[in-house]
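In what follows, structures are represented as structure tokens.
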Structure 1
Amino acid sequence: MINFIAGEAGIKTTAFIGILFAFAATCLVMWKGMGMLPRDQGREFAVDGKKSAGKPRGAGFLFVLVFIAAALLFGQVNREMVIYLILTGAAMITGFLDDCAKTPWGEYKKGFLDLVIAVMVAVTFLNFNSNDITILLTGTTITVPPVLFGILTVVLVWVSINVTNCSDGVDGLSGTLTIITLMIIYLVDLLQSRGDSFSYLILLFCVCILGYLWYNATPSRLMMGDAGSRAMGLFISIAVLKTGSPLLYIPVALVLILDGGLGLVKVFLLRFLKIRILTRVRTPLHDQARKVWEWSNTQTVFRFAIIQIMLGAAVIFIAL
């Protein structure tokens with residue numbers, strides 16, 4: 001919005017101010033708004049889950065709202081971007097309602113809502129973008145039939161929402177990994193000369209997460225809840241789709257996938273196929289790291305982040 005007023009000459013200045021605004025506004029809103037958030041009741045089966053009892057939960061509601069406001073004020077948004085912002089807000093709202101509920105929503109209810117949002121992302125993306133996929137490693141471009149592309153997009157979005165949600169269990173972990181993943185995507189966009197209006201939204205989203213992490217670093221004062229983790233997972237999937245190389249999701253989010261995804265696979269195989277796997281491995285993996293490997297929270301965040309940064313460096317090298 002402000003970009004239209006500032007004109008071409010003021011785009012960079014406006015973008016710079018927008019980044020500062022997003023961080024300062026997130027910190028301020030967190031500070032003033034944490035008292036109004038629902039309180040966590042502690043998770044019975046999570047490692048140190050009871051230590052979170054009583055802390056404000058659902059902070060994602062605050063930083064996602066700031067992100068949407070900053071994007072509308074300072075970004076160069078078009079109809080496609082507005083729809084993505086609405087869907088990000090929708091993912092946040094569904095998570096926040098669960099955070100506020102006295103009885104947590106069931107897995108099927110949340111999974112269905114995620115599926116609806118994933119379908120809407122797929123429809124929106126295909127309406128504004130091509131159904132071509134570029135293999136970053138070889139530079140080969142493949143045209144995928146629209147229906148198959150849409151199905152694969154739904155799978156990508158649904159998986160991204162849920163693995164990111166499941167990785168939220170250690171102070172600062174999912175937020176830090178999300179920032180690393182998004183910044184790798186941002187750099188790939190720049191190296192592939194695909195930097196556009198959405199690339200700036202990536203920066204704004206990362207800055208808002210940083211404002212949240214200011215209060216979430218160990219020992220945390222508040223937690224993002226499903227409101228934050230579900231919105232982050234959705235935004236990651238959209239960012240990967242906009243690169244034109246959706247398979248990039250695997251290396252740039254591999255730590256999130258393994259940390260949050262292994263538990264989903266274990267539950268699915270056991271519940272529907274009666275197959276037991278990884279019986280001696282605690283999931284999410286951050287619980288394995290803390291309970292079995294005896295890593296501290298700080299060690300878990302740093303070591304998981306180091307692994308993802310290393311993978312990101314390899315992806316960036318390939319993109320050169």
Structure 2
Amino acid sequence: MWGSPAADPTGKPMNSAAPFTHEALFYSDEDAFLSGTARFVAGGVDRGEPVLVAVREARIGPLRERLGGQADQVHFIDMTEAGRNPGRIIPGVLMAFSASTRQRFRMVGEPMWPGRTELEYPACVQHEALVNTAFEGRQGVILCPYDASALPRHVLEDARRTHPVVIDGEKRVTSDRYTDPASLADLYNVPLPPPPDTAEEHAFSVATLARTRKLVATYAHWLRREQVEDLVLAVNELATNSILHASGHGVLRLWREGDTAVCEVSDSGKGFPPSFTGLSGFGIVMVNLLCDLVRTHTSHSGTTVRVYLGR
């Protein structure tokens with residue numbers, strides 16, 4: 001199932017000469033998580049590399065304690081907040097940190113944890129796949145912890161497909177399941193659940209763009225003012241993209257799921273490319289930075305982008 005184990009068990013990247021390495025850490029319990037991540041982080045601190053740790057908040061305290069004085073040289077982020085939207089992690093967390101230094105970097109990123117919903121999962125896999133594209137040629141290594149005792153088997157199988165290197169216990173191996181990032185991202189270009197029958201539906205075009213913004217602001221009245229502004233900006237970006245790059249018009253659907261406003265923009269265009277290369281596709285990057293979750297589906301008949309923003 002696995003390739004040959006690498007020679008270095010110390011926490012170094014599998015190939016220290018490689019510009020970029022993307023590794024998955026499978027851990028079975030709290031101590032295995034702390035041991036694996038602390039060894040990886042300490043290796044970076046010892047080499048003078050900038051180190052980011054973006055994990056669940058509950059993990060940060062114990063990891064700081066395990067690292068001791070080295071923790072002061074590490075930047076910690078609560079991933080459940082910063083990475084609530086998987087599409088926000090590359091531009092808003094990983095690239096934001098790596099862009100702050102010209103040195104070889106080292107990052108721990110936990111995009112998948114028990115409690116992620118089925119709705120979020122395709123975006124998580126696409127994120128993990130596209131990390132390989134986003135950082136291709138850059139100098140650094142990213143380690144992604146996976147709770148092997150709590151996550152379903154198919155999640156671990158997908159981790160093997162999105163990470164060229166897998167660490168399972170004391171073994172660091174090359175994954176023979178690794179899949180081309182664009183192909184895997186496309187595989188998770190899956191249809192979205194149908195909107196509820198109660199969803200409002202409004203056609204839009206360039207002549208009605210201002211009205212479309214007002215519809216969103218009025219509908220999402222229960223959100224905080226700054227959230228309403230973010231949602232209006234996100235929908236405006238999506239609608240403008242439909243007008244400029246699709247058929248010149250589209251359909252907006254609005255509905256509520258608990259305290260979350262859901263907005264869906266559909267058109268007959270080919271949509272945004274399933275890739276991330278710096279500032280290309282900046283519009284969809286901005287939408288991801290503004291919203292709690294962004295899901296996209298493209299088919300022969302057009303593209304649907306659905307955004308979620310809640311209190």
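Can you say which of 1, 2 returns 2.6 when distance in nm of label points 7 Å out along Cα→Cβ at positions 20 and 60 is computed?
The correct label is 2.
For distance in nm of label points 7 Å out along Cα→Cβ at positions 172 and 196, find whichever of 1, 2 sits highest and give me its label.
Values: 1: 3.6; 2: 4.9.
Structure 2 gives the largest value of distance in nm of label points 7 Å out along Cα→Cβ at positions 172 and 196 among 1, 2.
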If distance in nm of label points 7 Å out along Cα→Cβ at positions 92 and 108 is computed to be 2.2, which of 1, 2 is the source? 2
Relative contact order in percent (Cα under 8 Å, 6 or more apart): greatest across 1, 2 for structure 1
Value -23000, calculated as helix-only ellipticity at 222 nm (-39500 (n - 2.57) for each DSSP H run of 4 or more, over all residues; to 500) from one of 1, 2, is from structure 1
To test your reading of the models, identify which of 1, 2 gives 20.4, 63 for Rg and Dmax of the Cα atoms in Å when calculated. 2
For which of 1, 2 does percent of Cα pairs over 18 Å apart, for residues 220-267 alone, calculated from the coordinates, equal 42? 1
Highest-scoring structure on mean count of other Cβ atoms within 10 Å over residues 228-235 (candidates 1, 2) is 1
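Each value in this text was obtained by applying a stated rule to the coordinates, not by laboratory testing. Nothing here was measured: the structure is a model prediction, and the numbers come from that model. Cβ atoms are built from the backbone, for glycine too; each structure is taken alone.
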